[in-house]
Structure P
Amino acid sequence: MRKIRIAQIGINTNSHGAPVYQSMKRQSDIFEIVGYALPENERERLAWQLPMLGDEYPELTLDEILNDPTIEAVTVETDEVLLSKYALMAAKAGKHIHMEKPGGVSLQAFEELIAAVKESGKVFHTGYMYRYNPFVQDLFTRVKAGELGRILSVEAQMNCSHPVAVRQWLQDFPGGMMFFLGCHLVDLILQLKGTPDNVIPLNRCTGMDGVTAQDFGMAVFEYPDGISFAKTSACEKGGFLRRQLVVTGTEGTIEINPLEVAAGGKQYTDQIECFDSNWHIPGKISRSEVYDRYDSMMASFAAMVRGEKENPWTPDYELELFKTVLKACGEKID
């Protein structure tokens, strides 16, 4: 198997930069890490993150990464507001890109990035890790096969209890928590129900501990045949274990709940499926095997770069997703 020569651009304050890098290190049979760049003063700003990078690979300059033709792929893991900026540089340099979700805060910048990606013809892969949850993947397969019938509604939640500093940091984004974590939920809804007729944002600031950011996110998605919703809270004790995806169709309902349970540094997922009209028949309960939320995501990216599989999430889909995320955050999008 050919190894992918890859480098990382940036690390981030509260997202997945360090875990993605560690996943590539674990998967040394498919990745040849060349090094990493810290173009936004991360060495000083995010010093606490540096031990997670380790010292096995050198720190490079951004130009060294972009101008090295032997580096075929990059992971772009800067803070969210800078993602589109650095991914655009990588696209113009002809690199395959894995980019942290959901992209920068500017639609114009994201549209420019998508145009550059389409022109380059390289892989553009984003860090929506729930796409690789084993039960979510199985659900999508069953939905496409028609097992649930026509999908009537999707209910998606992604909650947690963040410290005050993280909740105030959400001020950097339109919609706060909806942009930061709600984007994962919007992705699931869009894949299962398609583009909504209308999006109603209901994001709020709880005011807890003097925080002024929108740390409680909710959005309603209107379709001709029903309503779906996304809810994401940064101030919900026990919220991690209430992360869930409920998909209701005319023939059955599948509830993935919780989406993740921590298991020794990895995860497993629980699921209930109901296909009986009798209210009193208990659903079928199942539990996934233990897995790592990043390893399958990055292994899949490597397979796309090698040309062994096609990326099912096209640049056009990623653009539609980004627009829908911004609508859920309360932004006016034509």
Structure Q
Amino acid sequence: MKIDIHKLVRKNIQNLAPYSSARDEYSGKSGVFLDANENPYGSNNRYPDPQQSALKKRLAELKNISADSIFIGNGSDEVIDLAFRIFCEPNQDKALTFSPTYGMYEVSAKINAVELIKLPLEEDFQINTGVMKPYLEDKFLKLIFICSPNNPTGNLLRTGDIEFILDRFNGVVMIDEAYIDFCSQASFIERLNKYPNLIVIQTLSKAWGLAGLRVGTAYMNTKMLSYFDRVKAPYNISALNQETALQALKKEADHKKQITEILNEKEILRHKLMHLKCIRKVYPSDANFLLVEVEDADRLYHKLIEKKIIIRNRSLVIKNGVRISVGTPQENQQLINALKEITND
């Protein structure tokens, strides 16, 4: 399918002249800097690299992709918001996702005055391509969000179903892979050359353990990325966050070790949960959390809060569903002990 990226973009964004910062005009590291109205004193007195060049270079090495195809956002949420602002005319265009899923798609849609179509996943939390196929013909549908592995269900969505959409949709498909490092399936980054309308979102918050930094990444073709660079804030990632993220990305062995430990703990936790009376079902998971069906999610949630153990109550989207992140062995055992006490109350 041949897609003209330029035609997908809002007219005002097509004609937007991006803000040119002082560090865009001169990117050297040495010199007498009298161009950006910075305070000449202090250890963090200089503006950060607006293009995050060193961080992109390291990500390019890890992902085996050109640095020119990488966008770095203030968390993945910035990437999601920018997509609405770039591709969707307020009060006219639409976006689509599959529920239950990550709640920020809906929040960003509402902020940007864009209708979000939410198609329910099937009982096994997979896409029904027959149900969603007619929506691909809607000329006002500009964005499709697919979270895989999905949050809060934890499962990977079928590759064939995602490719079914990519092969037929004339708008932008955003695949949110926040949890991709916890499963064995290859990233859709490998398919960027095949699908010019594809954007793959990832994050350093989960597998890299850097949630406090708010560093999200997106991978896309250079034409698409040029519009994200136009619309983003000039200095959207601080110098401290860039440097901290860069140092973490150099510790690849530590990263892999942590993932192995989390996955091992997930299986131990799953096994222990399945033997508790208050647990009805533990769903399969390709992420670093478990979706669990319990007898009474509201009661269980509040009982655990009393014991200073915090899980996520997802009963509003999945009946009696709770989401449990995999913690340390000690934290997981505390949870199991607390659940046993609550069951025996």
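Just so it is clear, none of the values below were taken in a lab; they were calculated from the coordinates. Note that this is a predicted model, so its numbers are computed, not measured. Cβ atoms are built from the backbone, for glycine too; each structure is taken alone.
With respect to Kirkwood radius over Cα pairs in Å, for residues 8-135 alone, the largest value across structures P, Q is given by Q. With distance in nm of label points 7 Å out along Cα→Cβ at positions 72 and 96 computed over the structures P, Q, the top value is the one for Q, the highest of the group.
With Kirkwood radius over Cα pairs in Å computed over the structures P, Q, the top value is the one for Q, the highest of the group. If mean count of other Cβ atoms within 10 Å over residues 128-135 computes to 12.8, which of P, Q did it come from? Clearly, the read-out refers to Q.
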